[in-house]
1. Of the structures labelled I, II, which one yields -24500 when helix-only ellipticity at 222 nm (-39500 (n - 2.57) for each DSSP H run of 4 or more, over all residues; to 500) is computed from its coordinates?
2. Taking volume of the Cα convex hull per residue in Å³ from the coordinates of each of I, II, which one would give 87?
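Each value in this text was obtained by applying a stated rule to the coordinates, not by laboratory testing. Keep in mind the model is a prediction, meaning the values are calculated, not measured.
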Structure I
Amino acid sequence: MKSSDTNLEDQVIRLPHRDRARIALALIDSLDPGKDEDVTELWLDEAERRLTAYDTGQTEGQNAERVLSDIERQLK
């Protein structure tokens, strides 16, 4: 990676959550064009809602390994 790429990455990482999410979605869209704009906005709203709930203690995080294990068990 060039130093200018690293500098850009550092700048983006310091942005607020919602701005980083928009950039991430734009990058994903550039790899897989044709997504519905309304769905993108709804996902951003949902991500913000979930982050706020987590940050304010209204919900707790779960261990990813346990969640994936539970899903695997349900799919068998």
Structure II
Amino acid sequence: MKVLGIFIFILILTNALSVGMDLLLGINLSHALFHLLNPFWVIEPGEYVMLGFFLLLTIGQQIVIIIKDKKNKQNGSS
């Protein structure tokens, strides 16, 4: 769960840095957000699959760790 929290925290910080740099360059907020989302509008379907795979890999790893921890707690208390 900690890894997922760190992943989301870093995602928010990098997005804020990108928008902040655009704002410092004199670009208004709507264009700064457009620059943030533009790469997702130009990628091809294969790249969407890879993006989804990496996202599922991150979340799936955390689910497996949680299941193993619960299983170890049940075996340890018996």
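1. Considering all the candidates, the number was obtained from I.
2. Source structure: II.
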